[in-house]
Structure 1
Amino acid sequence: MNGQATGGEEAQKRIRELTDLLTEYNRAYYMLDNPLVSDYEFDQLLKELERLEAAYPQYKLPYTPTGRVGGEPTKTFRTVAHRTPMLSLGNTYSREELVDFDNRLRKLTAEDFDYLCELKYDGLSISLTYEKGVLTQAVTRGDGIKGDDVTANVKTIRTIPLKLPEGDYPELFEIRGEVLMPRKAFDELNAQREEIGENLFANPRNAASGSLKLQDPKQVAARKLDCFLYFLIDAPSAGEVTPFPDLHSERLERARSWGFQTGHYYRRCRNIDEVFAYMDHWEKERVNLPFDIDGMVIKVNQTHLWPAMGFTAKSPRWAIAYKFKAERVCTPLHTISFQVGRTGAVTPVANLEPVPLGGTIVKRASLHNADVIERMDVRLGDWVYVEKGGEVIPKIVGVELSRRPASAVPFSFIERCPECGTLLVRNEGEAGHYCPNDETCPPQIKGKLEHFISRKAMDIQSLGEGKVSVLYNKGLLHHVADFYSLRKEELLTVESFGRKTVENILQAVEASKKQPFERVLYALGIRYVGETTAKILARHFKTMDALMQADFDTLVQVDEVGDVIAASLRDFFSRPAEQEVIARLREAGLNMEYVARSSGSTVLQGTKWVISGTFSRSREAMKDWVESHGGIMVSSISKNVDYVLAGEKMGPEKRKKAENLNIPLISEEAFMEMTGGEEAPVPEVGEDAQVKPDTDDSRPKAGTQGTLF
């Protein structure tokens, strides 16, 4: 026993030695660019640590560097409330607005101040919590109020310290930044996906976001994510003094001294002219960075002035983001191909001479429809101008006529489906062409299957486009009801599916049976029936049988269901094949009856609402809140609408129409008072969700005198 105890003590001591040593080696390599040992020596020490931790798991330290290669997979991410909301900055594309920004701030204080300018990293926001120098929690922005706990995944990012060296940091503090994927890692990832036939990521930001939400940390570790930290949370308790320096620039230097990667790109600028010089430099030089940026962030450097400068409801007054205008390039158009979507919509795609644009190589761009091609008079062989819409999606915006070949002729749109050969149709009043063969056209079938399992439909998380395509090609999936006929024995015959993968798929399929009727209806993929319309139909008809039996005249009497939607519903439910699918789904145990959700309040009972603008919560949360109090959501303003829930940046045309119809415009603040002043529920939202409160209050909100983003 004494020998075992001695062995255990020695193992514990060695585990601590190796953990601290490898942590220091990691810091020297990734943060100081000063390797202290060879890769081989590092790997041998890491393997020794892994062996010891496996033999003595009770001595494994929370900041162990073996976490860098990934831990056990997780089925779900725990939702965590942010101590301080992660809201968004106001942004602009205009230098004139930056001058106005500067002038406004100069009027708010007689004290002199300067700015700190930083790169606006094009990734996803993360908030890290450290206790006694050890990383204890990493949370995504989520909807700004709550986010996902992705600590296990973040621990695989080598530029994020798991344990800080000795320093003057508080026992508990939070630091925020941006997780991104370097361009080199992005190119390698897409090359791997292309080789195995998987869909490519559109850009590094999407790849980073998708990677951080993977359920297996080992897969995250392979994605080579990076992270820059840019904000120390300054939220001391009542009566306490902030532990951080006053100047934001000094806070970043302090964070760097603790081992954080804050980058060396920020610059202190004395006035707006120096801000412009910084912007001009990086607008040209951004292509030489190893990662993507989409603008600049300008903050008042003197943090003690922030409370006095205050906040609008949607952002702090002491900071603003300047977004770069979309890059434009000119390149030859070689061919035009066509893609068929799940609804049969046929989209023309321009195949271009590869050209660098916004940090990626662009080879293809959407041409939208025949009208767009005709309006721009796009011809094969033309040199075309390409931009990235919203810095993401490449689009053709014009033709350089001076370089048009003499042989170029007007382009003729195809007449038959490129996938199944069916004659295309174009409905009166619509811009797009469609393939009507939705029963045997392969991309339509696969598209319906993918739509059915999507997050807002049946949310079958263990399946994705790649797995659905494999199952379709193997003949195991054809109709959406086939998901509920999948058998373990069949799935195990799929070459790329292991036993654990099969178990996860079957568990997720079984769990999807609990989805409410309105999501089942939306998941069917009926043309023109989106989420809102599916909810309205489910609420009105209560059961699938009643909806299927409703004739055209009955359907058009339902709010938001016009002639086009009614005709689509009648066409869908009249088909024997779809009737059989619904019968199979019913037999599988899916919900075919509407169950009203309620908060117990009927204060909005029977009132019809339209929502417009942006709010402090996600739009989905606001819609759910209306419905939980008995209200009815509709999609467009008409004389039958009782109220418009009007957020920030409500569309001027909608506002004008509501005013002309004398429909009351209800602010978020007034709405919360109407419903008892409680907090609206916060559903899952994507990383790109923006949190933009409605009211304009110049005073800092209670408990939010630090960073809001």
Structure 2
Amino acid sequence: MNPVAPAAPPAAADRFALLAEPLVPTRTTLLVADPAESDPVAAKRAEIRRYFHQTCELYDRLFALIRDDAAYYERHEPLRHPLIFYFAHPAVFYVNKLTAGRHIPARLDARLEAMMAVGVDEMSWDDLNTEHYDWPAVATVRRYRAALRELIDEFIQTMPLQLPIQWNSPAWIVLMGIEHERIHLETSSVIMRQMPLDDLRRGAELTAEERRLWASCPAHGPAPANQWLPVAACTVRLGKRTDDHTYGWDNEYGTEEVALPSFRAAQRLVSNGEFLQFVADGGYGHERWWTEEGRGWLHYTKAGHPRFWLRRAEAYLQRNLLEEIPLPLDWPVEVNCLEAQAYCAWLAARSGENVLLPTEAHWQALRDTVPGDQPTWNPAPGNINLEHHASSCPVDAFPQGEFNDIVGNVWQWTRTPIMPFKGFEVHPLYDDFSVPTFDGRHNLIKGGSWISTGNEALASARYAFRRHFFQHAGFRTIVEERGNEALTSGSRLYETDNLVTQYLEFHYFDAAGAAAPLGVPNFPRACVEATMPHVPADRRGRCLDIGCSVGRSAFEFARHFSHVDAVDFSARFIQSGVRLQQGDEVLYEIPTEGELTAGRAVSLDRLGLAATAGRVAFMQGDACNLKPLYTGYDLVFAGNLIDRVYDPALFLEGIADRIPSGGILAITSPYTWLEEYTPRAKWLGGRREHGEPLTTARGLAGLLDGRFELLSRADVPFVIRETARKHQHTIAEMTVWRRRG
């Protein structure tokens, strides 16, 4: 472990603070050169540097509102980690991504960077994470953030930089880290709204500058009238162009055109005053307004009103970031998607209209009427970008054409589950940003809130949360002609990632009734069958499938073990396993020839593996930097992994400590060493050492012989299908080793 550097001295901190000013307004960095600059590369480097320090400063200012260190460790939101995680997570993100991209040579703190790498994607409203974490001290994280700020500041000043900035540029990774931290600026502020007020600095405890930065809107009054205004039929274009001048997340790119029939949209967001009528009418007590999912959430939470409302002395208050105020009836209500759907059902029955949440396309039709975008706004046309208030404000305060708050104030729930556009590609260094949300359970929110900055405030921004989740989010209603819902409801859930579909076919072709390609048996199943004779019957408690891909071997091992941890670096692979584990049928297409494809449908039921689902735990992880909890295994299976990690010797040295005496290590690999995955100096074989040929078998033996005994060596063939008439036929070597006492 490399120790964290000491905190930056006061002079450096002051210098960085000056670089960060002014904190607001804040606008995302353009990817292209400014033609007015005589040295556009130097100017862009300075712009990125300012944007980075402004982001760090804003984040530190938000967390500076926490009065005592003890409050960092409380679970204020049961579906999320304590705030100590979110204080560290955006900082370690920079190092983890730059290390994975081989842009920096060393880590700052490997243990902290493993612990704080991956957040919680809550799977259900009752998915309480009770796992114990040995969280670091707040002072340790502060020192880490200071050291990180120094590291990235130096990196920005020395990194190669070409304009325009593209996906493979080191600058793109820096911008990725910046925009990621700005997401957590907002999500952390949501968690803080659920903290006891006494845990936060406020009022006279704040400096004058802090009071200006975090001042809520002073205006409130009765709820204004709302009405549905007509919107003509139109065709909207969704998706971000690859040559767009602003940073984008992977799910934003691609194209889709939607022909919208005419509809009517509410002039304003639904206000607290409007939603209060639903509450007063017993809306939370009448199940008929709620979807099946909503009823489950309602039964579990026993909710009777929105999360940020407080019932005190027969009156409602609203909790803002740093205060409780009498319920502002003219501010937008903030609810989850399930509550918004229930309100629409209630209002439909009351009005006789077909009241629904808008789709992404409906919101886009309204957004197309608002001129400009965040980088050119001066000032922002709505309560967004921290330019106006550190809270919501009246729903009629910001007219944008005929409507109010198309952008800003609060995010707006849509009824569209997020899915990729045509042409979607995953960024290789952040493949778990979007893919885990392509499950039909995450709905898009659009428009941004008062604290949405950077990419979040762009028209192209696409963020999605599970329908029971809380954000600074409300909603607008629309009215569609009955029968038009099917035209705007979105597409069926298909796996579209080409690499994932190839591996789904590799793992699960027999679930679709397909014959074994070239007569070669299913590889994951064959590996399990070859491994299990070496595992004693009384040593079948815990198994680790490291590099599990889309999960077939994990499910097969779960036929024999009480528990299987299935770990892979790629969230896009794991997501397929999770969907199968949840009982879903995964649909995908495989190429046959040219543009022709064949459809496939996979489920665990088809394979007789449904009973194993509860014994498998999927998790994203770095094989060379696993968390300490992954230990004590009777079997570790590393399938076709060692020639695809950046340091195979480091992996093997570390994995040995996770296997007790008598435990088994099974390794398969075709030994196809490529510098694309592993630096040549770290190849275990396939090269010359001291002038002599070094095979991988000999390299493995040299690493393992001291602590392991070789039990078996055998060939296991496999076939990866490319088209109906083109296949990759490969032979992997399987070696099975037993841990010595």
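Annotations for the structure displayed:
- Which entry (1, 2) yields the derived value -0.63 for log10 I(q)/I(0) by the Debye sum over Cα atoms at q = 0.11 Å⁻¹, for residues 418-593 alone: 2
- Volume of the Cα convex hull per residue in Å³, for residues 322-561 alone derived as 215 - corresponding label from 1, 2: 2
- Origin of the derived value 22.4 (mean count of other Cβ atoms within 10 Å over residues 170-177; candidates 1, 2): 2
- In this comparison of 1, 2, the computed figure 37.8 for mean projected area of the Cα convex hull in nm² is attributed to 1.
- Top of 1, 2 by distance in nm of label points 7 Å out along Cα→Cβ at positions 138 and 674, largest first: 2
We did not get these values from a lab; they are worked out from the coordinates using the rules stated. Keep in mind that this is a model prediction, so the values were computed, not measured. Cβ atoms are built from the backbone, for glycine too; each structure is taken alone.
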